[in-house]
Structure I
């Protein structure tokens with residue numbers, strides 16, 4: 001049985017942390033490096049489990065990787081492909097394997113075989129948008145049953161050809177997969193209604209240095225001119241805006257003060273606006289942003305998650321915990337994933353007053369309207385939270401539970417630590433450094 005996280009809450013977080021590189025950026029950059037046989041050096045690489053999985057995936061197909069975890073520097077080069085088959089053991093590990101299709105279609109004329117997608121259980125996250133776009137570029141893709149799981153078989157024996165592609169929804173994954181495939185396609189590819197998250201802009205900047213010709217218009221349109229000439233690249237990974245928002249929420253909810261070094265104002269505008277609406281304090285500095293408790297928090301907030309530049313879906317879990325400490329009733333409408341409130345059951349056991357609804361509450365109707373999904377939430381505060389024994393179901397829920405435990409005056413035990421390790425570098429050490437009473441213990445030390 002895995003170790004357990006023991007937290008004795010009730011202490012304000014005080015001090016300073018440095019942001020690691022973004023998990024949602026580095027994994028895509030590693031896959032993008034497969035487009036060429038040139039070396040890439042990435043700096044500000046987070047030492048987390050999710051990167052370990054992606055590195056293992058790249059090594060499996062022929063990449064040579066040297067990763068200095070202490071310095072946060074990773075060098076990768078894929079001179080030749082050993083295989084274009086991603087083994088079934090990577091099935092369910094994360095959502096990265098599906099991006100291998102886009103990256104490898106222009107690198108090999110062999111069949112590319114990737115297992116079905118995995119990742120956190122926060123909704124179906126169908127890949128129909130990926131497949132439709134790749135087929136428009138000339139790829140042949142089909143799903144086949146293999147052993148106990150399924151896999152996608154893809155190939156482009158005659159190469160890919162640029163096309164005009166309009167995504168039905170600005171999906172991050174579909175945008176990334178289409179960009180990767182288009183880099184080696186003949187002619188120009190135009191992607192309309194594309195996702196424009198900071199991590200995608202970071203990917204575009206890397207690909208431009210690699211040798212690609214890519215432009216981004218203001219109306220969610222991306223132009224990619226196919227190329228076959230590539231160069232060595234050194235690239236710094238952008239800071240993790242999800243970790244920044246998580247630590248900000250925890251600092252304010254615990255009535256503390258934390259300086260988040262490396263936090264980018266531009267990447268956090270929507271989050272900061274909502275933070276200010278509830279009365280949370282922050283000060284933007286050249287080196288980062290300081291977050292602090294600035295008096296009683298006020299609810300009465302309507303929050304709607306959306307694609308960038310909207311309120312990020314990965315920000316809502318810690319923000320919901322923050323809202324449990326705000327006076328009044330607030331509404332949270334999740335429009336990106338249909339099953340992202342599963343974590344609230346444990347919060348209710350810890351004393352949070354939460355109610356889930358199938359209707360689109362406030363704002364506008366979303367694509368989940370009248371489909372029976374629990375995708376709206378009412379939060380009543382301010383509510384004292386109590387300790388508990390909690391099992392983490394997914395990465396972002398994991399931090400919400402840690403944050404709730406930090407607010408409780410009692411002791412909490414949290415199970416499922418590998419989820420946290422996937423996305424938060426040195427989280428326990430960082431929280432200890434901020435004054436939290438937190439430690440890892442053996443399951444045998446947990447009182448029944």
Structure II
């Protein structure tokens with residue numbers, strides 16, 4: 001079954017794919033502004049603690065279930081259920097995860113299309129095609145629809161090729177490119193006037209904020225969101241891990257890489273925002289807070305690049321290449337969730353499943369494009385703020401309260417025979433059972 005499903009051929013391939021899933025657009029624009037708005041390094045410190053104390057145990061829950069079952073989320077949860085009620089709950093949670101991740105991808109595709117359009121805009125300017133460049137950065141139904149189609153074609157193409165020749169192959173190319181571009185941009189931006197003010201806003205701590213409930217909830221939410229928890233992406237990727245791999249180790253490496261890239265993104269975005277401020281570009285909204293979200297990426301930073309003259313075109317190309325890569329590595333993990341279910345549960349050929357499901361999600365995306373104001377924010381809220389935290393809660397309940405403890409230990413011991421005597425097994429079961437579920441509910445009700 002494992003061979004038929006496909007498997008990551010190396011630890012590096014898994015790490016790049018899993019980190020690519022975790023590192024997305026929300027990390028690059030959300031984490032830095034969250035930090036700056038919540039006490040700078042005080043938020044960083046809190047986030048780092050919560051990422052490993054709470055989010056890492058939840059990540060491990062998904063990876064362990066996935067590798068044990070070697071199946072999609074529905075089948076995996078049902079395989080560890082002990083009775084009719086828990087099997088019914090597994091069915092509902094599994095399907096809810098598939099539906100949620102599909103709708104997340106439907107709006108994510110729209111924003112990712114904007115990134116590709118802004119990537120091509122400076123190239124068009126370099127080629128003297130000013131009319132095309134203006135169209136590429138103009139918010140219109142035609143432009144948005146066209147780039148939704150382009151982005152989904154890229155995503156479907158990669159998923160159609162399978163685990164090794166699709167997901168792993170492209171993740172091992174795209175993620176090192178993302179890290180290299182990120183480092184080069186950080187190095188350049190830090191040389192510009194105003195950058196040090198942004199770095200201070202990001203790294204200088206205001207420890208009086210550490211006990212602020214709002215900071216704690218924001219840091220917890222960022223930790224869970226940034227690791228792609230709750231919708232089955234890490235469960236699916238876990239199902240493609242070799243039985244010889246040490247799960248606690250590879251889970252720790254994924255968490256470290258994700259956190260590291262998020263911190264690096266802060267070292268780019270915050271200094272860039274203050275460079276923009278030094279160049280007369282507004283970086284605060286009407287409420288006095290730092291502009292975040294898509295507004296930061298498609299208005300503030302392009303305005304900054306335009307103040308840099310000719311070199312700004314190349315900086316813009318590099319930046320939006322970074323954003324496009326972050327988009328694509330996340331989208332392929334999202335599409336894999338429903339495709340894996342179609343392939344394994346209904347026997348649909350992978351390429352056919354990728355095309356059919358991809359087209360359905362594309363149709364939803366185009367409907368959102370045509371009805372943007374009433375639908376976009378509603379879909380974002382229902383999926384990321386309502387459904388995703390509850391699904392993360394459910395995964396923790398399954399692994400901690402429903403699955404037999406001995407079964408979990410046996411699965412981990414396949415790649416780590418000595419795990420029972422180590423710190424991981426002494427701490428992790430307690431955290432995932434008693435601390436993660438109430439922590440997730442805290443984020444949810446906030």
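Structures I, II were shown, and distance in nm of label points 7 Å out along Cα→Cβ at positions 349 and 365 at 2.4 was computed from II.
With Cα extents along the principal axes in Å coming out at 63, 49, 45, pick the structure among I, II it was computed from. For Cα extents along the principal axes in Å, the value 63, 49, 45 is produced by structure I.
When FRET efficiency 1/(1 + (r/R0)^6) of positions 37 and 69 (r between Cβ atoms, R0 = 41 Å, to 0.05) is computed for each of I, II, which one produces 0.55? Traced to structure II. From I, II, which structure was mean count of other Cβ atoms within 10 Å over residues 205-212 = 13.8 calculated on? Structure II accounts for this read-out. Comparing distance in nm of label points 7 Å out along Cα→Cβ at positions 141 and 245 across structures I, II, the highest figure comes from II.
Here relative contact order in percent (Cα under 8 Å, 6 or more apart) is compared for structures I, II. The highest value is that of II.
One of I, II was used to compute mean count of other Cβ atoms within 10 Å over residues 229-236, and the answer was 15.4. Which one was it? The read-out was computed on structure I. Assuming -23500 is helix-only ellipticity at 222 nm (-39500 (n - 2.57) for each DSSP H run of 4 or more, over all residues; to 500) as calculated from a single structure, say which of I, II it is. Computing helix-only ellipticity at 222 nm (-39500 (n - 2.57) for each DSSP H run of 4 or more, over all residues; to 500) on every structure in I, II gives -23500 only for II.
Coordinate-derived values only; no laboratory data. Just so you know, these numbers come straight off a predicted model, no measurement behind them. Cβ atoms are built from the backbone, for glycine too; each structure is taken alone.
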